[in-house]
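Each in structure tokens, the structures are laid out below.
We did not get these values from a lab; they are worked out from the coordinates using the rules stated. Just so we're clear, the structure is a prediction, and the values are computed from it rather than from any experiment.
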Structure I
Amino acid sequence: MDFIPPSSTENLGKQDSSDSSDFYTALALTQAALYISTGIWPLVHMKSFVKVTGPKNDYWLVKTVGVLVTVIGGVVGVAGLRRTKAKEIPLLAMGAAAGLTAIDIIYVIERRILPVYLLDALAELGLIGCWAIILKQNFSQENA
């Protein structure tokens, strides 16, 4: 049985040559590259990951987060390549970035993780800002 998408999703996956679509694709692929590389890192070489990010008590938890971040990066990246315009993609991307930012900042302040995580928080804040631009552009186009 073939899946037939609802009519409201007819434009999903179709290419758009506008500048905003190029920005969307570049942003999605940037976040995907960041998330996939940082997500896979502890899975393939925990020793170097711990050397940079500091000691960990529960390697299973580090690996679990790595898998989840990798999956989020994969979904965002595929959406970027397909230029999928589903509103859930920016919300997933922003939500993940916001959650990771909060964790980075809170636990650096509490001295539970090394200050190197603030570099990640800075990158995540940049992603949030860029996705906010995408959402604003899409909202403006829908209400024009």
Structure II
Amino acid sequence: MGPLAALRSCLTKSFRWRGRAARSEFWWFFLIFYGGLIVTAIYTILSVESGEDVLWPPVVFLLGLFPASLAVMARRLHDKGLTAWLMLLGFVPFGQLALLILAVLPGDEGPNGYGDDPLGRVKPEGLTYGRSRVPLVRDKD
């Protein structure tokens, strides 16, 4: 997924917390989000230094994209099979680092409790243990 497709996907799913988000969708959106935030902050700093009181660009930018950023993080956690309540780790020291690590990890293969795989992968056949591709062998009674 490219940057424009990721932005379009995240904006159309701004208030949709169900489902899953691929890593590419998440990272492209956050690159655009933080890039735009830096640009609006620089614009605001330069305008304040020139004597203008223009504080609305970062506020409008944040209000417009903040719901989408929360929703895509929730869907990214769902891709790992985790609950969106883990976003509350952001309020704990080093919790944002933990969320960053969780966002980097690949999602579950195949469908999980939150929906189908966004990459279209299917789960390996047979009973497996964790992410192992070796099927479990059960003793016959």
Structure III
Amino acid sequence: MDFFTLVLLIALGLLAAPQLVTSRQPEAQRAIDSLNALTPWLGVLSFFWGLYTLIEVILEIGLVWDHFILWLSWLAIAATLAKLGLVVGYPSLRGVVEGRLGEPGALIARWYALLLPFQSVLAIGAVALGLWGILLQLIS
């Protein structure tokens, strides 16, 4: 778990649910509007980075015995990053996924449809897990 992953997770969480941010900080609307063009591509980056991190977590399964909380947090961060990245980034890749990938594309479209109703929950969880990960980095 590195600092880049945690910052990416927090940023994606804040951009995935802009209505939650602007309800508490109305002046943040202008900053969010300027980043709206980049948000889908940030989602695509997060999706692939989350999958990569999930593979890393699985390969480091030996940490379960010595650092269970750290490993479990790393797993939750990677899974949330991949899921929220799919929800945010899928609309920009819809044509590629549905047109060229066939069966895997249909599977990704189904995952997107299942996760879409939970976008706000995933966004709040992403911010919370990102802050938890930063805390873990500071104390370990």
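Here are a few things to note about the model shown:
- Computed 1.18 for Cα Rg over 2.2 N^0.38 Å - originating structure among I, II, III: I
- Each of I, II, III could give helix-only ellipticity at 222 nm (-39500 (n - 2.57) for each DSSP H run of 4 or more, over all residues; to 500), but the derived value -28000 comes from III.
- For relative contact order in percent (Cα under 8 Å, 6 or more apart) computed as 28, the structure of I, II, III it came from: I
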